[in-house]
Structure 1
Amino acid sequence: MFMEMNYDIEIKKECEIMIVRISGCLNNTTVVELIDAIQKTQDRKKNYHRLYDLTQVELEITIKDFDFVLSHAWEKFNVAGVEHRVAFVAQDEFTLMLLDLYKTQSRKYAFHYVEYFENESDAIQWLQETD
């Protein structure tokens, strides 16, 4: 069953985290729309660490789509000297397996701080860590 993608963006300025809660269908088109919306929401020189809640998402994205998604994200978010920390929250096994592959693939786009979790509190804790 096809469901339209919806999202809500919450910015926790005190800890510099942007939480993006997504529901509905996530595919190439809706991912690009989401990345563009996030990029417009945050100051280009100020990078919030991002948490994507995928617990209410129906994925229609494949491993082959990862390069397209990552190159678009790199184009929108790449700023010299700015560290990107991105956490995903998911609970179903299939999405977690895809996120593991996405994490590996993201390294070739210089997104070195990508992780996935099964709950939001662990994701937020990781986002607040410093290396």
Structure 2
Amino acid sequence: MNRRDFFKEMAGSLTETFKEILLPFIERDIEKLDRVAETFSGYQFYPVPYSSGGELFQEVVVQSEPVIVLQKDDKLHALSKKCPECSHLLHYLVYQPVFKCFTCDREYNLASHQSFTLFAAKMKQGVLYIGIPRKR
């Protein structure tokens, strides 16, 4: 091995060593930036038990907020289970697949989930997190 090959090998080895040493610090800084972004977004994210079974949707409760978790087009959507008009609880009618508010007599279809109040949802390391707006 001549000198040039030796120094080339040393430079490559030192570069790999620095990468291995600095990687945990960089990952920790990225996690801190994620937490800062969540803080300024106005949402507080909570882990939610979720299984991607064959169901059309799942109902969960996050911080006493009823939520419908729907997977559509390989994307997760978190919808409020409260009526957007009167804020009463929506009930799912199995015989006609809609959510109905018995207070104001309105019906909401999951096919057009834009009529629901949307929450932020993200999947991180196999755990579903739903973002509930912070109370001001």
Structure 3
Amino acid sequence: MTFDIPDDHRVVRSTATLARATTGSGSSKIQIFGTPTMGDTEGQPPLAELILSTGVGSVSAGGIITLVQATLTGDLIAHDGTAVWGRWLARDGSLMGDGDLSDESGTGFFKLAGTSGTQIYAGGLAILGTTYLG
């Protein structure tokens, strides 16, 4: 069963999503986790936090959201590990959603830049790959 919406509806929906993500005074971010079960942090801190730009991203004419990292050179990786999934938080800290994660050659919802896997090392920089929502 499918439900298709037209582009103008998708634009309104995506614009509302970005408006929700920019509510609050903090920074919208994607937390990167290495725990095996998406949505379950198992009490572990994120391996890294990718801070999104002030506007979080952009919406195309077709209603597709492109997320944009604030610092294009990357954000500091806090812990070694294999990144498995990401959690998108709004500026006020509320959950926007969880999604699987891959490098840019994979099929993850969130993507890390590069094509050599998702093993990351503390002290390095994590760069958000091209990440589309919609």
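The value 0.00 for FRET efficiency 1/(1 + (r/R0)^6) of positions 15 and 55 (r between Cβ atoms, R0 = 25 Å, to 0.05) was derived from one model only; which of 1, 2, 3 is it?
The read-out comes from structure 2.
The value 3.4 for distance in nm of label points 7 Å out along Cα→Cβ at positions 7 and 103 was derived from one model only; which of 1, 2, 3 is it?
Source structure: 3.
Can you rank 1, 2, 3 by percent of Cα pairs over 23 Å apart and just name the one with the largest value?
2
Every number here is computed from the coordinates shown, using simple stated rules; none is lab data. Treat the numbers as computed from the prediction; the structure is a model and nothing was measured. Cβ atoms are built from the backbone, for glycine too; each structure is taken alone.
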